[in-house]
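What follows is a set of structures to go through.
Nothing in this text is a laboratory measurement; each read-out follows from the coordinates by a stated rule. Everything numeric in this text was worked out from a predicted model, so none of it was measured. Cβ atoms are built from the backbone, for glycine too; each structure is taken alone.
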Structure I
Amino acid sequence: MGRYLNPGNVKFEETLNSEIYVDKTESIIYLNTILKTEQKYVCVSRPRRFGKTIAANMLAAYYGKGESRELFADRLIAGHENWDKYINHFDVVRVVMTDFIKEDGDVKAALGKMTELLVRDLKKQYPDVDYYDTDNLILSMSDVYEETGRQFVIIIDEWDVVFRVCKEDMKGQKVYLDFLRDWLKDQEYVALAYMTGILPIKKYGQHSALNMFREFSIITPMQFAQYTGFTEEEVKEKCNEYNMHYEDIASWYNGYIVNTDIPVEMRNEYRMGEYEGKSLSIYSPLSVVEALSTGIIQNYWNKTENYETLAEYIRMNYDGLKDSVALLMDGGRLKVNINKYQNDMTSFGGSNDVLVMLIHLGYLGYDADTKEVFIPNNELLDEFKTSTESEEWIDTFTSFKKSQKLLEATWEGKEDKVAELLEWFHDTAENKTYNSEAALSYAVQMAYYAGQKYYTTIQELDSGKGYVDLVYLPSPKHPDKPALLIELKYDKSLETAADQIRSKNYPQKLMHYKDNLLLISINYEKDVSSTDTAYKHHSCSIEKA
């Protein structure tokens, strides 16, 4: 046994001997189906605390040289036909990249050191092989394969460390990606390449140096969905065993939603909308284990992740990111585009990229069906609260609370209160927002920001006879909320706005919401003397339709 070549099963045996163990050995069954195929490249990315290293140790124990049959014979995998087809069948190379790549270190030198140590293990294991160049890892592994016929299972843990600790070293990142590509791609000695990390594979434009890998992330885990974390059934079983109330555990640690692959035999039902097994709720394993072993339900997140990590990113107030965080903390959801994110920790094009990165770091959940992010549970909400306690967040939460009050006043038909709050938001906007109806629309949308929890916003809805300035349609989760039809006027009058609503028959466009529709007219008068009590005055009328 070597340090990196065939490291044995000691680490996995320690996991089995632990107080709390949840069996995930069946994931090997899927990997066995893609061994020595074109699909043999697997990248599993998920947040810290989700068992990536345990899985890597399990694979090293199963595939590598040694005697591991007894460790797996009583596990779930043994219930499958030919479960032991590849047990102890390959040479396993098992490396943890954080052992080599350090912050402010030279990436090329780190890869050279790793090469030196791996080749040393190869020479110990196969001393009679005629090595052409022991400074070259690819040639050395090819030499072993050509003389012995033995293929390798290559397991790389923390593969993405270069993007997390060498964030600004673009040259080093490229050297690293090229090294992995040359080492793994199209090499006959590779039977399986399995990488784990937090971040998915880095994108460079439309291409990636590691485009042979199939991604199984926290966003799209597919065949690995039930192995991504603890499932509800597994947690319920452990709660019974440890005399804990499942509902309490669920409220604190449940909430991550992942989509599975669709079994072949269920795909007709899926196409007909009758298959309900596509989504799973997943728990963070470490938090559940801590709560079960101590009997205390609390925030265990910051034992491994300091709240400053979260605070650092949400301070980046891209595109009003702080307002987005306030909405999420209030139980709201936000649409994101997961495809725009470049899969590193520096290339942020706006708030969307930060939010997607927080999914990969585990701070946010993602609903693939609605393409929305959300705070998944009380543990993460507690982490957000801790990260937003500084003075710089006071204005953000003040604005959000006023936005909530604006919504409530609107629902209750309190016209004067709505006008008062709109004035407050208009005053907090930049001065340029005082000189057009479009600017007034911007200020009103900012004021109704908290409504994103309940509504979908539509601008300039075509009524057939004109355009509705703003429409807020309640989401399917909040059918009790009234639809809001808002007509804006600039230096005119409420009567003008109300007349336009009636003459153009705007409510007809929203007949689906009859008896649950509010017609809101808003006017702002700019040309009033600053000494007049009506200076920067808004007026509002609200009618039920």
Structure II
Amino acid sequence: MLRDYQRRAIDMLNDWFSRHREGHPVLEMPTGSGKSHVIAAYCEETLREWPETRILMLTHVKELIEQNAAKMREYWPAAPLGIYSAGLRQRDASQSIVFGGVQSLAGKAGEIGHVDLLIVDEAHRIPAGAAGQYCDLIDDLTRINPALRVIGLTATPYRLGHGMITDPPALFSHLIVPVTYMELLKAGHLARLTCKRTATTYDLDGVRRRGGEYVEADLDEAVNNLRTNEEVAAEIVRNAGDRKSWIVFAVSVAHAYGLRDALRAHGIATETVVGSTPSAERADIIAAFKRGEIQAITNANVLTTGFDAPNVDLIAACRPTLSTSLYVQMLGRGTRLKDGGGDCLVLDFAGLVATHGVFDNPQPRKPGQKGGDPPVKVCPECDAQVHLSVMVCPNCGHVWERKGPELKLRDDAILSDANEEAILICAWKWSIETSASGKKMLSVRYYPRVLSEPVIREFFTIWHGGSATYMAMKKLAAIAARVNGNLAGIDSDITPLQSWRCPTEITYRRNGRFFEVTGRTW
């Protein structure tokens, strides 16, 4: 049975294809939202409606192939499903639905033959240009069937040093956002991330960059030494409390083993998985970790995708990166619901939040682009990271005075939510306004049922370009999904927005003299 937002994702895909004869969409869904269930249902419905359709589900690692195929069989036991993967020792390309690995299928489009629909999991891995295995395979399949359509799936629709996955040059033309992490968090479908400041930090002065990312050898030299590893391990143990399932992200293989040894010295049952770890040994370690026999796993570039361990309740981010996608993928390992509830603590030794912004609203930047500090403060009692506007710590209950010395900015708050207020709405009005800098903006006014309450105004910077346009369109798409609205033609005519069904309630928080709308209920 699909959840409401999963059903909405399929409906939005169908609606998009009904309105676009060309182009390829990307479906953005958070880690833990059940993308594999959505695709299983979408494939079943497509084949029941058009039995001759051939679908290829493509990804880059055998774990994801196996995982997605298992979800398909779970949802649709009679699915005409084949697997083409050298790593899984299966090469069945005869079925209506084929789950394949891009490395295994490189140069083998002829064996697959005619494909109507190509679905690419972790689609942010497709490069911006026309080079690489993904692009070559898509070109070959398009020569066989010029009407081929592609659907991308990702929780992180941006690329290192490039910006959004839809920024030209790009395979994908449109972004579809049926649900956000914060919506799933508030609905009880995902777990909360929390954060504490770390006394141990890394000095990255002198670390070179190449291709928009840190050079690994320089990074390893900067962070991987006995003294620092011991300080990191001691701080993890000190902050962990009774947390039982830890993932540690390291810079390199040597760093992963160094952190493992440092944690073992504190009596923590710790193992390591790296790219060269034999498959059977890796499977045994991960199985023992999920059973609770191993408390911590250190890893280097392994446990970011295709790894599902719901009870992870501590993430030690010891791997600095300039990749917003990698940042979100790492921390996303802690967002699944835990047995018995609870949050996941992030110890951000690498300064990731300062680099990329809060987890639920990261700011991917192109080379040379800079950003300001998020408005964050640290609780003096428990070191929890909270928004500057919070006056009572949700972790320990500490109360701030309005002008206390603790009200300083911090650069590592993990989520953007703060104290929120709710208000009942009777009507809304859409309009176009001009910012102080002279840029055109879309706005909506929410009118309260009680006259004594404020009129809340929300802005959408859909014409600003770059990440400002992306975030604005993402919010607007979420509203459209709730009311079955159509965003086609909004650039030239916003009149249809006024006929959209108004929410009955919104939640908001104050941000200086402005308001920030954080949720809407219909």
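Annotations for the structure displayed:
- With mean count of other Cβ atoms within 10 Å over residues 294-301 derived as 22.9, matching label from I, II: II
- Taking mean count of other Cβ atoms within 10 Å over residues 278-285 as the criterion, the top-ranked structure out of I, II is I, with the highest value.
- When Rg and Dmax of the Cα atoms in Å, for residues 254-325 alone is computed for each of I, II, the one that comes out at 12.1, 34 is II.
- Answer label among I, II for the case where helix-only ellipticity at 222 nm (-39500 (n - 2.57) for each DSSP H run of 4 or more, over all residues; to 500), calculated from the coordinates, equals -8500: II
- Identity of the structure behind 1.19 (criterion: Cα Rg over 2.2 N^0.38 Å, calculated), options I, II: I
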